[in-house]
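Novice: Input: structures, listed below.
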Structure P
Amino acid sequence: MDGTGLAGRVAVVTGGAQGIGLAVAERLTKAGARVAIWDMDGDLAERSATVLNGRAFAVDVADTAAVARTAAATEAAMGPVGVLVTSAGIAGSNGPVVSYDPTEWRQILEINLTGTFNCCRSILPQMQAQGYGRIVTVASIAGKEGNPNAAAYSASKAGVIALTKSLGKEHAAENIAVNCVTPAAARTRIFDQMLQTHIDYMLAKIPRGRFLEVEEAAAMIGWLCSEENSFTTGAVFDLSGGRATY
């Protein structure tokens with residue numbers, strides 16, 4: 001018996017044009033969902049959505065007004081959104097706090113944390129109107145532990161974890177589950193923003209001795225998006241290959 005309940009559901013995946021987001025979009029599509037890919041790279045989003053027979057929307061998740069417009073446009077084109085996966089994010093450059101560029105600090109928090117806030121804030125009313133919703137935010141093991149020379153990224157992802165816990169409590173009585181995953185590093189284009197020494201540091205911290213595969217992340221996220229996840233909310237699910245200690 002299929003307990004996913006995803007057939008016919010409208011699902012938004014931010015950052016869905018590539019990496020973990022694309023793997024999630026593919027998995028949700030195979031489960032019967034109709035997927036809208038939200039991504040800053042409109043051309044790449046269009047190509048990815050075409051393959052999945054989905055829809056593409058070019059949007060900067062850090063732009064509150066643009067996200068609200070895109071949420072309305074998605075509902076108008078596809079119907080009310082029942083599933084949201086917030087995978088859009090950036091790593092930023094590596095360096096110590098004392099010499100970190102304040103402009104880049106703000107940019108990372110705006111995209112990773114405020115962007116997640118914007119997307120949840122814009123989509124939740126559609127879920128409330130249905131009396132149903134599944135939200136999965138993509139944080140990071142860095143949000144639990146704090147990676148050296150990546151304070152902005154770590155702080156932004158810690159904020160995503162806390163935001164998720166708050167939202168889970170706020171909507172627990174509405175059949176809306178809001179959960180979070182904390183991946184270790186996956187070899188995606190986000191590595192292009194990092195120093196090799198930082199990549200080596202992250203790999204050395206993973207007991208499994210390898211990076212996360214995007215399909216592995218999509219498998220866990222896919223279940224959290226399903227009707228089978230009928231009780232758990234405001235929770236954090238480990239995808240760190242044994243690195244996490246809590």
Structure Q
Amino acid sequence: MKSLNNKVAIITGAGSGIGRAIALLYATEGAKIVASDVDEKGGNETVAQITAKGGEAIFVKADTSKPEDGKNVVAQAVKKFGGLHIAVNNAGIGGPIQFVGEYPIDGWDKVISINLSGVFYGLRYQIPAILSSGGGSIVNIASILGKVGAKGSAAYVAAKHGVIGLTEASALEYANQNIRINSIGPGYIMTPLLSKSLDEPTLKALAALHPIGRLGTAEEVAELALWLNSDKASFVTGAYYNVDGGYLAQ
């Protein structure tokens with residue numbers, strides 16, 4: 001039997017990269033997918049790829065920094081598929097690269113609102129719906145930079161540290177109510193965002209930061225997310241799993 005058979009899953013940031021890989025994998029495992037993203041074209045392409053293979057999926061345009069959008073994604077999931085069992089809060093941005101003493105205030109506000117508040121808004125509306133469906137599982141996508149620092153990325157580092165703490169706090173609150181909540185810390189992953197914005201020497205330099213000697217793939221992150229959102233991880237909650245080619249072991 002497929003591991004997510006007849007489960008309803010919300011994936012934020014599903015228009016490309018890690019979010020798309022998770023949506024596609026979950027669909028092959030039997031989940032009904034609610035793909036959300038600010039990128040309407042990318043989100044609809046993800047849905048088209050799922051339905052072309054016989055899966056069920058809808059796209060809901062949403063900006064995770066807006067609480068009303070998070071509420072609407074959940075409402076559309078319940079309206080279309082009758083409930084909610086799984087969520088992956090994946091949407092995020094990198095933000096400006098600058099030292100704290102010169103960091104743009106608007107850049108800070110934007111990164112925190114999308115990468116941290118956006119996860120909270122997701123949880124805020126996903127959890128009641130999952131409770132109403134009898135329980136389920138949530139995965140929040142953090143980062144290796146949720147555990148360590150990095151020069152020039154204070155907002156991103158702060159937000160991802162916050163995602164891990166938020167995951168732990170919410171996991172404790174709902175552990176006895178049949179909801180598991182965990183986080184994942186990807187290393188540098190070869191996504192369209194990375195490949196289109198960085199030149200080849202920079203990509204090679206990033207790969208060299210990982211003892212395994214290469215960048216990760218979105219599909220490798222998706223496999224970990226699938227395990228965490230499946231019954232195979234039934235005793236796992238409040239945990240942080242890095243998928244980083246050895247980056248954090250240094």
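Any read-out appearing in this document is the output of simple, stated calculations on the displayed coordinates, not a laboratory observation. Since the structure is predicted, the reported quantities are computational estimates derived from the model, not experimental observations. Cβ atoms are built from the backbone, for glycine too; each structure is taken alone.
Novice: Ranked on FRET efficiency 1/(1 + (r/R0)^6) of positions 13 and 197 (r between Cβ atoms, R0 = 35 Å, to 0.05), which label among P, Q comes first with the largest value?
Specialist: Evaluating FRET efficiency 1/(1 + (r/R0)^6) of positions 13 and 197 (r between Cβ atoms, R0 = 35 Å, to 0.05) on every structure, the highest lands on Q.
Novice: Identify the structure, out of P, Q, from whose coordinates FRET efficiency 1/(1 + (r/R0)^6) of positions 69 and 141 (r between Cβ atoms, R0 = 35 Å, to 0.05) was calculated to give 0.55.
Specialist: It was calculated from structure P.
Novice: If you don't mind, there's one more thing I want to ask. Of the structures P, Q, report the one carrying the highest value of distance in nm of label points 7 Å out along Cα→Cβ at positions 101 and 229.
Specialist: When distance in nm of label points 7 Å out along Cα→Cβ at positions 101 and 229 is calculated for P, Q, structure Q comes out on top.
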